[in-house]
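These are the structures in question, set out in turn.
Every number here is computed from the coordinates shown, using simple stated rules; none is lab data. Because the structure is a prediction, the values reported are computed rather than measured. Cβ atoms are built from the backbone, for glycine too; each structure is taken alone.
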Structure P
């Protein structure tokens, strides 16, 4: 058991958070983000910070959440990641207990691991990302975080979660698991969405036996809703066939009643009658309430006669 110093100078282990994270940028997509897992309740409320067009920050170990915003302000003002790190730690008497990772929107990265962070603690910096962790099973954890991020093909959100999965498979936080989070922001998202913000993904698992597994499940749901949003844009533009194609791609690997229902709507309007009836039939099997919904949905008027058989 860890002993407490009489003066209270030792940070209680319950206040140490992280425990492994990645900050990264996708220059082609104009995205920045952070993913983190820890044996700590609600780690997503303190560690990950991101701002579209600026960068992303993870502040952990005996972390100070305010350092995340402070670092982003400095990056926005044009400082380098190294300068931003130095600035937030300059007057910090507990700097050797801190751990931070920073990446800019244009892919420059830096990290800091204080000499008093609990073992194993360390970081790796690569092109467009930084990975860091403390109280880990060993250095292989951050090595695997970096490897998985570099080798995974897909969106930034997918690559960040893949990195967490690889880090956990390598041993992860030696205390265990409890919470995880994923944050991604994209330049221009505010103007292109009804929400009016650049944050496109903000998922948190506050308390779970396998938080990364749960985060992966939530990511799958998020991806479905992203596909529905893209398809809806085609619907509003009367591009029904294109919207249908978008939703068919969303069904690869898993069925979803809502996706199937919307796909059937678009196929009906695109004069793909047989496919519309097939997909609506499956949607009703998964969600019986959709039968009555379809009965009053004018999108199905082109295939109304075929629906009588349902």
Structure Q
């Protein structure tokens, strides 16, 4: 029986547990090292199969740009597979833009994963990863579907195990454009390069611990705080309450690691200013759609 639709397809956000800028390529792209983990803050997408080849997006909450990553992902998969099918794509946008949480990239990855099934392609993960990289450096992480050690411009992924844990997140009202951070003259681009072998299980356990803030940093955070003072205010608020804080990625969202005992009542302890968003999230050891993608032909 031909599948006609998939509803309530999740697109989880991610956190960068640290982010180091270790250099710059000749083409201007920055070289990074990071650990990414998916979290249970999700956009929700719905896909309905079309036989006329058209790709139509419906915005259920926030209004997205006319040519967003979801449509670009759908067109890329359609072109690569030469399918005559199309889809109606409806998006319930919950993960904020400009937060450093990878919401747009995750939407694109979930689109590739869902349409791969809806159109009966059943391509393996490796083929979807190729298309994902053409859309943006964060898209392959969400297709890979596990916590990952990340290098290069974000495209070199090594699956790792990071224990599930709780985080308090604050997203100030303001958003930050990634390009402005990377172009800023005060951005440090010379962090010492490390290796996963050297980092080891002890390093992972420390960044997974509420008291592990002594290891690593986000090299983008000082510039982000210059461009958006609310980032510093949010980070200071979380550090005051929970003893640690860090910005995620290149956006304005900051997070604090929590002990299990803190999760139930931590939101009440946060001083959230008007227009800010706060919530408690838990990291995931597998993307909710992980088993939707064959690992091989």
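Couple of notes before you dig in:
- Test item: FRET efficiency 1/(1 + (r/R0)^6) of positions 112 and 152 (r between Cβ atoms, R0 = 25 Å, to 0.05) calculated as 0.45, pick one of P, Q: P
- When FRET efficiency 1/(1 + (r/R0)^6) of positions 104 and 248 (r between Cβ atoms, R0 = 35 Å, to 0.05) is computed for each of P, Q, the largest belongs to: Q
- Structure (P, Q) behind the derived value -9000 of helix-only ellipticity at 222 nm (-39500 (n - 2.57) for each DSSP H run of 4 or more, over all residues; to 500): Q
- When relative contact order in percent (Cα under 8 Å, 6 or more apart) is computed for each of P, Q, the largest belongs to: Q
- A value of 1.10 for Rg/Rh (Cα atoms, Kirkwood Rh), calculated from one of P, Q, originates in structure P.
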